[in-house]
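So, here's a batch of structures to check.
Throughout, read-outs are computed from the coordinates displayed, never taken from laboratory work. Here the structure is a predicted model, which is why all the values come from computation and not from measurement. Cβ atoms are built from the backbone, for glycine too; each structure is taken alone.
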Structure 1
Amino acid sequence: MLSVIEGFSVVWLIILVGWFAGRKKVLGENAQIVLSRLSFFVASPALLVETLARADLHVVFAAPLLVAAASAVITAGICLVIVKFWLRRTLAESLLAAMSSSTANAANLGIPIAAYVLGDAALIAPVLVFQLAFYTPVYLMLLDGLTSGRRATPGRVLLQIISNPMILGTAVGLVLSATGWALPSLVAEPLHLIAGAAIPSILIAFGMSLGTTRPLNPADGRRPDILLATSFKLVLHPTVAFLLGHFALGLGGAELFAVVIAAALPTAQNVYVTAQRYQVGVAVAKDTVLLTTVLAIPAMFGVAFLLG
């Protein structure tokens, strides 16, 4: 499990750089917003094209994909109901809490953990493809409709799809993977360079946000939401993945361990970027990402211990 610690150490070092830059204001007052928008509109779509274009769809669309999809939807559904009807938040806030409780950091943490802990980076592909191709686009479309103040007609939904850079990047990547087409080097090289800015931009922007507020700030009034989303992500999500994988699909051994470890990954930083983009649930997204990133190491040790 030393490779798990190494993966988290890399993430935390970049976050620390962002925190230091934010405290010293070396990038100016609006750097956090600029970096978040750079990631959402430019770098992350390029990363999606690159990542999904290399995915083996025959391996991706198999039993681990069913576990990834069903466990995320079940976890998010329970969280959404509790936040909406018990904590009485708006639907948009409830969606962000549900997203925080069930969206795994499959890219910048999942890939190295799959490679060095599970022995094969392709094992994280089902989670990555499900979240990027289906799960996250659904949240983005719903949040577009809820925060725009306009009724979601079929035409407007279609316009949101074709104008959302994250969804476009996902679609292009899947088409490239399915057809076997390769981008010409004149396009692929600059795309690769732009994609390289996605993860640092997200992590540095996140680190900057930590310099302005502290976790579980009582002034935010969202402690119950944050604690609920955190516990769901680190406990309920992997538990549901285990139950589905073992009892419903008959997975065992390394394959079962892989789907449970994937579910135990911390909340993706993209959730925070999405919250910033739509200016809803920012405190819940930020603190859930922080707490789950800190607590995911003992959670994964627990998974390794329980599954042998």
Structure 2
Amino acid sequence: MELRQFTYVNQVAECGSFTKAAAKLFISQPALSNYISKVEEDLGVKLFDRSATPLKLTYAGEQYLKRAKVILGQMEDMNRELRDITHNMTGRLRIGFPSERIIYMLPLLLAPLKARYPGIDVEVSTGPGNHLIADLKAGNVDFVFLPYWNPIKDVVQVKIVEEELILVAAKGYLSEDCFLDREKKTINWRETSKLPLITLKKGHALRASVDVLYKNAETKPDIFFESHSNMLSYRLAAQGLGVAVIPEITLDLMEGGMEAEAYHLSDTLVQWPVMALYREGCYIGEVEQALLDIAKETMQAHKKRLWDSFTK
């Protein structure tokens, strides 16, 4: 058995196509197809259902790949440990972010990490939180950064920063009944929750938090529009179409755009933890620990700058 066969089978399974996988592996499609066929012949089983489009793993292929990913993960851990022993700081780091969080977080993390470890290649992926967690469990990414609060089997969660959830609305949109303290920009959520709501679609972490807020207020949301983006929710709220609950980072992303007023949801800040997730048992070396430290330092410093601008 050759180690590369695990990599090849994994790539074909991810791409669902010999042609796409070959392009990513920098080999020809016929060569890859022949190689996989030889692996199947040696094993005496078919790993892929070639009648399906895209290609699908057979049951035998699923079991093969499950074991293959364990071996590939162990190889990654060994390479990291040897990197630390030899102080030859080369290799790769695969990081996943939700689509808008990557715009905010990656520029804060990447520059200091690359300055410290120029020999580390950083590969970045993005997508919905549930897809990122699936990729993490499958060994396709090393770290995922996203707001999360529920335990996940075989996944370690490290808190990076507490992030406030805030309400945004057009200037003058909220009536006096909606305020606990206008000067401190603190709303009365029970009253404000009766207004038309612009929120993310179900499946997003933020939508789950918004649903909890309405449940606690014993109010059913009057949903005006279900958005796919916090930035879009902000812009719609700025046009006076309703209110939106968004993470504070969205304010930073919207600098120079349509201006909405931002408010605290309560006298006690409503926050959610932004976590770094990684697989339990994986080797955390010098580079990986540096990533976590840089994330904490830069996010907390940036949060302070955001807070200072918010409270002016």
### Query
So P(r) over Cα pairs in 10 Å bins from 0, in percent, computed for just one structure, reads 5, 23, 26, 21, 15, 8, 2, 0; which one of 1, 2 is that?
2
### Query
Can you say which of 1, 2 returns 0.10 when FRET efficiency 1/(1 + (r/R0)^6) of positions 57 and 249 (r between Cβ atoms, R0 = 25 Å, to 0.05) is computed?
2
### Query
Quick one: FRET efficiency 1/(1 + (r/R0)^6) of positions 81 and 201 (r between Cβ atoms, R0 = 30 Å, to 0.05) came out at 0.35 when computed from one of 1, 2, so which one is it?
1
#### Entry: Origin of the value 4.0, where distance in nm of label points 7 Å out along Cα→Cβ at positions 89 and 193 was derived from one of 1, 2
1
### Task
Determine which structure produced the value 20 for relative contact order in percent (Cα under 8 Å, 6 or more apart), calculated from the coordinates; the candidates are 1, 2.
2
### Query
Taking helix-only ellipticity at 222 nm (-39500 (n - 2.57) for each DSSP H run of 4 or more, over all residues; to 500) from the coordinates of each of 1, 2, which one would give -21000?
1
